[in-house]
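**Student:** Take a look at the structures below.
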Structure 1
Amino acid sequence: MAILGCETSTTPRLSASDLEIDEGHNTHTVDFYVYLSEAAPRPVTVDYQTSEVNATEGEDFESIQGTLEIPKGESVGVFTITIYGDEDSENTESFWISFSNPSNAIVPEPYAQVVLLNDDGAPPIDGSGFSTPNSYPGMSLVWEEQFDDDQLNLQDWSYETGTGSWGWGNNESQCYRSGTNNAELDQGYLRITAKQETYLGAPFTSARIITKEKRSFQYGRIDIRAKLPYGQGIWPALWMLGDDYSTAGWPSCGEIDIMELIGGEGYNDRTVYGTAHWSNNGSHASYGGNTSLPNGEIFNDEFHVFSIVWNSNSIKWYVDNSLYHTLNIVNLSAFHQKFFFILNIAVEGNWPGPIGPSTQFPQYMLVDYIRVFQ
């Protein structure tokens, strides 16, 4: 008796990788590939459709929908996307391609993202938002940084570089660089840029600038007007450390976080934190507060002013002149000395966690001015 073999087959898995492309200056087309985990034992079909994230249909890309067919015995399919390039400086943008109604295939991940990289230089700056006055009753302006020069004033600022110890103590993932790769003066603003690029083994680059041993202050009102980055894993900060940091170490030197934001859709992108850190008999102590914008607004929408009012009795934190947090420092010796400024964007770390699938790069923090009144 002859035994006839029975051919069996499995159902292939269909997948597509996220795609990053230069937006370009003219209309052009890009082939988008879809893959099966094995050659198709039967013809495979799947519907596809584009949808906006922050790229605009008809302006940045052509809206398409259709059905992709992969013949029996094949493992790759392809369709064409049309990109509308331009010469306008703008942020990196993206859109989704969704997959549905598969036949003879499984689609475990029904979305892929197409990222349009800005290749027209830095985007233009919209300076709208809240501003504070140049003077306050009973106080004098003792230092002002307006970032109006062609390059960073190294008489006042220095770069901190590298990946730090244990990711700057917080398991952060960026490498800080000097020069204009990640910090530049543009249109009267400081622009700190966090990029997704490999440098010295780190997957991201950014900038961290400080006034240590150049400009430091004890007490007064400090106003910093800034527009913040956004997105899961993005951690911008405007903060200060005590002048004795190099000798006393942290947290004995004291730390004043004028503003921190832990990016992420919804609550995180619209919430900022003001915190103080110090040593309490050798142990780390901290006290912080936070404030949020209304639903639907985020700190990337426009400029806001982040302030502290600091005297021998207390430190008070403000956003747009609205008080949201107070710390009594009468008995906290760390806060009765001069402090220097630090401005930076960190990427990932213990507090913000990893970047998310919708986190866009590059990310920018724009600083309009720093004013110190005493």
Structure 2
Amino acid sequence: MTSDADIGHATTHASYLDQQLTIVAVNIGGGKGGADFDPKGKSDNEIRKFCVAFMRELSKHIGAYTDIPAGDIGVSGREIGWLFGAYRAHRNKWEGVLTGKGGSWGGSLIRPEATGYGLVYYVDHMISYAGHGSFKGKTVAISGSGNVAQYAALKAIELGATVVSMSDSTGCLIAEQFKYFTREDIQKIAALKVKRQSLSAFQHHSYRYVEGERPWCHVEVDIALPCATQNEVSKEEAEYLVAHGCKFIAEGSNMGCTQEAIEAFEAHRKEKKGDAIWYAPGKAANAGGVAVSGLEMAQNSQRISWSSEEVDQRLKGIMKDAFQNGLNTAKEYVPTSEGELPSLVAGSNIAGFVKVADAMHNQGDWW
């Protein structure tokens, strides 16, 4: 739910999601939709009524074996609950028609955390392959303050990294002079976001608040994780990150970097080889969410629930495979000079396209 939702946005993201699902080998197709209802400034009851009315129409077109929506911008577990309840009332059946459901009514453990956790697991493989160890001791800049940003921050902190930024549409918080975000800070920010309050309302902290800015030009970090929205890293911001020694950037948001930013990262990768910044596209790096949606569907179909440890282990395996898929495809199709890191964006794009094209050919969509 966002005021700028439109058919062009949905079509682009549907194609993107279709390729993303092939990269993580989840056997479901990609689709995208939404509503241009803006929940900001609305009461809880107004949002609930909209969810019920929206599902009244949507329920005619979806089902457990047709299309299965999941939450995105403006849709948390609360809204999923209202949508699921409306579907159940209108269709008079209980089935796994939405993912991101509550744990007591068909949801999967680790689903809320999956995109953020999966992003960190993916980047951990990048760090290891490039010979830079692990997250331990690294500084990390994160944009956004929703589910993806929160859980990416918590997992990075758990692995020994220092998180130095969070942001939202109104501005960013920057940790300076040996300060860093703690787990308690992230939990307080999460509580703010449940109330749909901005970071400017975050109190009793020692961080610098920069109104109307993203964090990228206010930090010097090892790792950058854009987790807010699309096109949130510009060419100028990319050049700043490169100039100030950032070694890894991976998209927690869909299409988080502009094309000009990606070109800047890729040019640096080719020029500086092993000392370059290494970029990972969201269609691979943030695929943990859709992957665990697939796992939630599998649990619903079997009428069972896996433990958080089992889901987390499966997620780790999926993200390792996603990294290896893009890496190996890049090595196969994209020429590189000695010492140059493979292009994960080219490898992931090619891997996704080839699998979709082969499936369409085998099923007679083209010949």
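**Student:** Work out the source of 0 here, i.e. which of 1, 2 gives that when helix-only ellipticity at 222 nm (-39500 (n - 2.57) for each DSSP H run of 4 or more, over all residues; to 500) is computed. Walk me through the numbers on the way to the answer.
**Tutor:** Details: 1: 0; 2: -15500.
So the calculation was done on 1.
**Student:** Have a look at 1, 2 and say which one yields 49, 23, 18 for semi-axes √(5λ) of the Cα gyration tensor in Å, as calculated. Could you put the intermediate results ahead of the total?
**Tutor:** Working: 1: 49, 23, 18; 2: 31, 27, 18.
Structure 1 accounts for this read-out.
**Student:** 0.70 is what came out when FRET efficiency 1/(1 + (r/R0)^6) of positions 188 and 260 (r between Cβ atoms, R0 = 41 Å, to 0.05) was calculated for one structure; which of 1, 2 is it? Could the numbers behind the result be given before it?
**Tutor:** Numbers: 1: 0.95; 2: 0.70.
Source structure for this number: 2.
**Student:** Here's another thing I want to ask about it. To test your reading of the models, identify which of 1, 2 gives 0.15 for FRET efficiency 1/(1 + (r/R0)^6) of positions 92 and 172 (r between Cβ atoms, R0 = 35 Å, to 0.05) when calculated.
**Tutor:** On the way: 1: 0.95; 2: 0.15.
Matching structure: 2.
**Student:** Match the computed value 41, 34, 32 of Cα extents along the principal axes in Å, for residues 108-267 alone to one of the structures 1, 2, and report its label. Walk me through the numbers before you get to the answer.
**Tutor:** Numbers: 1: 63, 39, 34; 2: 41, 34, 32.
The structure behind it is 2.
**Student:** Which structure, out of 1, 2, was FRET efficiency 1/(1 + (r/R0)^6) of positions 20 and 324 (r between Cβ atoms, R0 = 25 Å, to 0.05) derived from, given a value of 0.05?
**Tutor:** Details: 1: 0.05; 2: 0.95.
Matching structure: 1.
**Student:** A further question on this structure: Have a look at 1, 2 and say which one yields 2.7 for distance in nm of label points 7 Å out along Cα→Cβ at positions 124 and 196, as calculated. Display every interim value, and only then the final one.
**Tutor:** Values: 1: 2.7; 2: 3.6.
For distance in nm of label points 7 Å out along Cα→Cβ at positions 124 and 196, the value 2.7 is produced by structure 1.
**Student:** Then there is this: Give the label, chosen from 1, 2, of the structure having the highest value of mean count of other Cβ atoms within 10 Å over residues 156-163.
**Tutor:** Working: 1: 15.8; 2: 19.4.
Top value of mean count of other Cβ atoms within 10 Å over residues 156-163 goes to structure 2.
Any read-out appearing in this document is the output of simple, stated calculations on the displayed coordinates, not a laboratory observation. Since we're looking at a predicted model, the values are computed, not measured. Cβ atoms are built from the backbone, for glycine too; each structure is taken alone.
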